[in-house]
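The structures come next, written out as structure tokens.
Here, each number is a calculation from the coordinates, and none is a lab measurement. All of these numbers come straight from a predicted model, not from anything done at the bench. Cβ atoms are built from the backbone, for glycine too; each structure is taken alone.
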Structure P
Amino acid sequence: MNQPLRLIFAGTPDFAASHLQALIDARQHEIVAVYSQPDRPAGRGKKLQASPVKQLASAHNLPVFQPLNFKTDDAVAELHSHRADLMIVVAYGLILPQTILDAPRLGCINVHASLLPRWRGAAPIQRAIEAGDSETGVTIMQMDAGLDTGAMLLKTHCPIDDSDTAGSLHDKLAAQGGPALLDAVNQLAAGTLSGEAQNDSLSCYAPKISKDEALINWAESADVLCRKIRAFNPFPISYTQLGEDRLKIQRAALATGEGNPGEILNADKHGIQVACGKGSLLITELQLPGARALSAQEMLNARAERFAPGTVLGEDSNA
């Protein structure tokens with residue numbers, strides 16, 4: 001057994017919390033500090049809410065630190081004071097300056113939800129689905145000053161199924177990432193892990209998903225729209241206009257049939273078929289404002305008249 005390492009863990013959302021849980025459960029190394037984004041207003045009451053990582057760390061009595069950034073001498077000095085061997089960063093949400101990257105004896109490593117260098121940036125899971133990639137994975141990399149440009153230490157591979165949403169793929173990668181992180185940390189402790197440089201020419205940028213992107217343009221081809229609907233589930237959820245209402249499209253599949261973009265071609269218990277610029281989509285789960293998401297059959301049982309063939313989605317009746 002190698003000498004246990006003194007670890008700093010930095011992360012914020014659920015994806016990061018699953019990796020912190022893996023380190024806690026393993027009990028092989030000492031977590032001397034946990035860093036997470038400051039508490040943010042959430043919910044209808046806009047009460048301050050701790051991040052999933054902070055909640056998990058607090059439940060295990062781990063010391064939590066929440067600096068706004070590392071631009072102050074105090075924040076930098078505080079991190080140096082932990083005398084860490086290694087800092088692990090998973091979806092933290094802060095840019096780390098060189099003085100932080102250099103602070104731990106073994107530097108900083110990052111868990112990134114992509115087969116680097118394929119997707120660098122904030123939304124690699126969603127962009128992989130949107131682009132139609134057949135495979136993704138988790139890359140453990142040594143951090144440098146660039147955006148996800150560091151040397152690759154370890155990779156896992158995960159097929160992207162035709163039914164995968166960003167939510168389901170997130171969960172698959174989170175399950176892969178924890179064991180991969182433990183493996184990487186143990187190999188770093190043993191001095192048996194070396195990095196492989198990335199080929200920058202093979203990289204794509206995965207920008208954060210905006211709500212504006214979720215508006216469906218029915219003139220696009222059915223296969224493109226089908227991928228976007230999967231990529232934007234569970235956030236921000238693809239949507240279109242149905243009369244005066246914003247209709248969210250939770251799930252859809254490819255169908256055969258042609259028509260004017262946005263036109264409902266057929267509606268039955270199997271789904272609501274809508275023509276696209278090329279091909280058509282079969283909507284199988286959808287949601288009206290103020291209501292829960294329903295299967296197509298449930299929606300038609302209650303609101304069949306709103307989805308009659310010939311109705312055109314994407315048109316506002318008040319426009």
Structure Q
Amino acid sequence: MAFSIFGKRNTPETPEPAEQPEQPRGLFDRMKQAVTRTRESLSNSISSVVALTREVDDASLDDLELALLASDIGSATTQQIITSLRDRALRQGISDGAELKSLLKAELLRILNSVEMPIKHPSAPPEVIMMVGVNGAGKTTTSGKLAAQYRREGHTVLLCAADTFRAAAIEQLQVWADRSGVDLIKTKQGGDPSAALYDALAAAKARSTGILLVDTAGRLHTKSDLMKELDKMRRTAEKLIPGAPHQTLLVIDATTGQNGLQQARIFTEAAHVTGIVLTKLDGSAKGGIVVAIAHELGLPVRYAGVGEKLEDIIPFDPASFVDSLID
């Protein structure tokens with residue numbers, strides 16, 4: 001039965017040659033540009049919902065539900081959001097479309113903030129960060145971008161080429177290392193990833209390097225299981241540096257939407273993922289996957305890839321994301 005609630009209350013490619021840096025933009029501006037496609041899709045749908053009637057009613061919320069699903073927020077997460085809005089409507093009413101937008105933004109922000117947690121940095125260097133995810137998600141590119149980001153923040157950084165199975169992966173990471181101005185520890189293609197990691201850990205300790213970034217394989221060209229290989233690497237890290245890896249970041253291609261969420265489930269269960277890096281956010285209309293990841297997996301998004309250039313990676317800020325997504 002429809003209810004009226006009107007008036008009841010009294011957001012694997014080889015890197016291109018270096019370009020001249022652009023004028024720096026703020027985090028909000030960069031995030032807003034990155035989620036343009038998702039925002040246009042979602043905002044148009046929300047505008048249609050509230051334009052069809054002067055009242056925000058049950059039918060309007062049904063239409064909003066479809067809009068959220070289209071942005072890849074996901075069925076389970078969308079159901080929770082719509083249920084919360086319906087409860088609010090029944091208890092207090094929702095006067096108009098502007099208030100509906102405000103309440104939706106508050107609900108999205110609540111979900112994202114619920115999984116935010118401080119990163120536990122080690123008391124002594126190096127901090128070991130493992131990059132995991134399927135081939136094609138952008139692990140190698142992201143490793144290079146993060147190396148440059150951490151250097152800009154004043155850290156000393158070392159890269160480890162532990163994806164020894166994918167053709168040209170080591171060479172690609174070398175290009176990013178050169179562009180980022182950091183050293184790379186590597187072995188020959190087809191070598192033992194854990195051996196490469198061991199050498200990198202030893203080098204990082206000897207040099208008192210602040211951060212060691214480890215680029216791992218997305219699949220193996222052998223009969224061994226990828227998750228077992230990642231677990232072996234974890235044990236290797238722990239053996240040399242107690243508590244390592246200190247972060248395990250899962251790289252997900254935003255354009256894959258719900259498929260990316262399924263990838264996250266598999267890696268989270270086996271690889272002890274602590275956070276997400278969402279790549280190609282600027283090329284996707286499925287940016288709502290950020291909210292689905294938070295709600296269904298309890299994982300925070302740490303960084304977002306927003307372009308192809310070396311500096312095109314930004315720390316993920318929930319408030320900026322929500323404000324950029326729904327204006």
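Who wins on distance in nm of label points 7 Å out along Cα→Cβ at positions 272 and 288 among P, Q, i.e. which is largest?
Values: P: 0.9; Q: 3.5.
Largest calculated value belongs to Q.
Output the label of whichever structure in P, Q has the greatest value of mean count of other Cβ atoms within 10 Å over residues 256-263.
Sorting by mean count of other Cβ atoms within 10 Å over residues 256-263 in descending order puts Q first.
Going by mean count of other Cβ atoms within 10 Å over residues 160-167, which of structures P, Q comes out largest?
Q
Which of P, Q yields 0.45 for FRET efficiency 1/(1 + (r/R0)^6) of positions 72 and 128 (r between Cβ atoms, R0 = 35 Å, to 0.05), as computed?
Working: P: 0.45; Q: 0.65.
It was calculated from structure P.
Work out the source of 45, 31, 23 here, i.e. which of P, Q gives that when Cα extents along the principal axes in Å, for residues 48-143 alone is computed.
Structure of origin is P.
For which of the structures P, Q does the calculation of helix-only ellipticity at 222 nm (-39500 (n - 2.57) for each DSSP H run of 4 or more, over all residues; to 500) return -15500?
Label of the originating structure: Q.
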